[in-house]
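So, here's a batch of structures to check.
Throughout, read-outs are computed from the coordinates displayed, never taken from laboratory work. What you see is a predicted model; the values in this text were computed from it and never measured. Cβ atoms are built from the backbone, for glycine too; each structure is taken alone.
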Structure I
Amino acid sequence: MSLRFLVDSMHGYVARWLRIMGYDTIYLNNIEDDEAIKIASEGRILVTSDSELAKYAESRGITVIMVKGLSEQEVLRTIVERFNLTFKEDFLRCTVCNGELKAIGLDEAFNTLGFTPKGVEKFWKCKSCGKVYWKGSHWKNISRQISRLFNTESTCNDA
């Protein structure tokens, strides 16, 4: 089973990057602790800087990553190292809603977007919210960020 995460409202950046890396990640926004525990108890790792929530979750047998006082990059690096995460280069998760992405053809991309970026042949669409993704010029920035995170050379040169 793939790792799944629940990230508290203080760490939206972390949630977004876990999704970019291909991990099922729910982002908590204005949810009470009891509801967070209920969601986390469904096999999710809780990422939080809230010490009370962390203690409450641990008392319920939930795996917690306490990240108080860490920068967002340090939080990501901590998660990557602790769970030996890998980067899945094909888009798997919507960065907006965490929905699963499916590969779509050029025609469907054009019908959804009203255009297709020049030279792009691969597209993905969120099954939940309909957002369309492709490896555009932003992909080089994502590649650099991921390379820094994993301390590796950039291999994402599809843009």
Structure II
Amino acid sequence: MANFVRLALSTGCRKNELLALDWRRVDFERSFLRLDAEHTKNGKRRVVPLNSAALSALRDQRDWVERKCSGSEWVFPGWSGKRIQTLQKGFNAACARVGIENFRIHDLRHTFASWLVMEGVSLYVVKDLLGHSSISVTERYAHLSPDQGRAAVQKLLPL
């Protein structure tokens, strides 16, 4: 579960995009994932860049897969090595163990987008990273922190 969460937070991928991911779509050398059209919500192929945290999560996951279900083609297989359809039960249990309430897997995607916006990344770049067809969809994902709003108004010249 930890590697799934790390990868989701580092890429902004949807749950089903990650659950459908097989090792042939992971390019460690060039640091990207290839998401095929049939696994994306908008039906368009997407290349997802990988940062060092995402690469680390994928390497750790590859090691886990080799130990627990060697030969599985899936990045996030079940214990049998076959593709799993849901993580909800395990995700909810993990959240409960650390005292997190009312948090959905999809909130990892919102967190990714919000972190980027808070770091000053353009909404258009975030839109492309999330695979949105419209900037209006991306705007719903980008939540500002109260501190960011305070910092923004402090930039105004004294009146």
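Worth a mention:
- Among I, II, structure where helix-only ellipticity at 222 nm (-39500 (n - 2.57) for each DSSP H run of 4 or more, over all residues; to 500) as derived comes to -14500: II
- Ranked by relative contact order in percent (Cα under 8 Å, 6 or more apart), structures I, II are topped by II, which has the highest value.
- Comparison of I, II - label where mean count of other Cβ atoms within 10 Å over residues 43-50 is highest: I
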